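So, here's a batch of structures to check.
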Structure 1
Amino acid sequence: MKNIIIATLTGAIALVAANAAEIGKAAPAFSGKNVKGETVSLSDFAGKVVVLEWINLSCPFVRKHYDSGNMQKLQTSAAEKGVTWITISSSAEGKQGYCDPAKMTECIKTEGIKSAQVLLDHSGTIGKAYDAKVTPHMFIIQKDGTLAYDGAIDSKPGTDKADVATAEPFFADALEAVLAGKPVENAKNKPYGCGVKY
């Protein structure tokens, strides 16, 4: 009996590990609702490079990149290169950063968010599948569906907008490498920001 329990637990752990986001492995599949209430799935963008950005507009680390215009610039540049950028809010109802569809629609306009899709992951299902830890936490999925980047937007974990200009652009460099078909250096690193409010 003891052996059966151990085998079952081991199987369960292996199953979780197989579905976790891991560099070089297939990115976890997901479906979620956008601000219009439409269902959006990762599979909708098969054959495209996809960026996932975790957002909480009340987080000072996120504000650093939006108030400086850095995030919108990255979103615009990515779109011009054929990249699908998906912004995801995993803040639960009642937690910091929570926005209902109407509020997030308003924020998209006022913040000048240029993402192809903005998903409301209030259940935290997508965030937990990717083990999104902070806002902003950045991921890049290659055209073949494998995860190529999991980490910080840049090298300076502060809230000063002035740091954006002098930080090493980890994420931007990774995206350029993916688009050029080159290996991604520093593909997994520690992201900085406010903890995702699951």
Structure 2
Amino acid sequence: MHEENSNFQKDNLYIFKLKILKGNKIKIIFSNDIKIAVVKDVIIRENIFEGKEVSPDTPDQLKSISDSLEAEKYAISLLSYRQYSKKALGLKLIKRGYASECIEKLIHKLEDLRYLDDTEFAKTWVASRIIRHPEGKNLLLAGLLRQGIERNIALYVIQELISLEKEVEMAAEIYKKLKKLQKSEEKIRSTLHARGFPYNVIRKIMGY
């Protein structure tokens, strides 16, 4: 009976050894000499212990679970400092080396938890932008698209936050500042145009 158990363990995959590593990691050594490093939470969550028999898929499954937990922790730490668009956060995770499938699932989860919201991100970005660097609707739209915001969301936010009156107000402030600096009418006109203000707004401000 003892010999049969020994042969059974020899022929099947099992956890050979667990080794504590630095940085909240545990190295799992399997009986076929495969080695993976996972976060400690995986050991508790999946009830991993030395001598436990596992399936051939277990190493890949445990590594995937560990990567998902690590990616989520990293993403939430980033979001605790400031807002991110889905695209910007995804690029951060890609640079960190996480798989695209892991990132896609995490993005959906964070959206469901309301940690990620591209509409709210777009509103915050536009509100900040018009304070720091006032510009017309077209440039604000282009800026949101560069941030990875979907066009329909970007258009909705621009239309909600930037009325014609608001564009005129922003252009007027720029006009006043440039006049104080004794810039020529031609220079002011070209600056307003470069800032993305439409001709009807520029004409209204400059009175021609």
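Brief remarks on what is shown
- Among 1, 2, which structure scores highest (criterion: mean count of other Cβ atoms within 10 Å over residues 134-141): 1
- At a computed 14 (relative contact order in percent (Cα under 8 Å, 6 or more apart)), which of 1, 2: 2
- Source structure (of 1, 2) for helix-only ellipticity at 222 nm (-39500 (n - 2.57) for each DSSP H run of 4 or more, over all residues; to 500), computed value -10000: 1
- Looking across 1, 2, the calculation of P(r) over Cα pairs in 5 Å bins from 0, in percent, for residues 110-189 alone that yields 3, 14, 23, 19, 15, 11, 8, 4, 2, 1, 0 traces back to 2.
- FRET efficiency 1/(1 + (r/R0)^6) of positions 46 and 94 (r between Cβ atoms, R0 = 25 Å, to 0.05) derived as 0.40 - corresponding label from 1, 2: 2
- Structure from which 133 was derived, volume of the Cα convex hull per residue in Å³, options 1, 2: 1
Rule-based calculations on the coordinates, nothing more; no lab input. The structure presented is a predicted model; accordingly, all values stated were derived computationally and were not measured. Cβ atoms are built from the backbone, for glycine too; each structure is taken alone.
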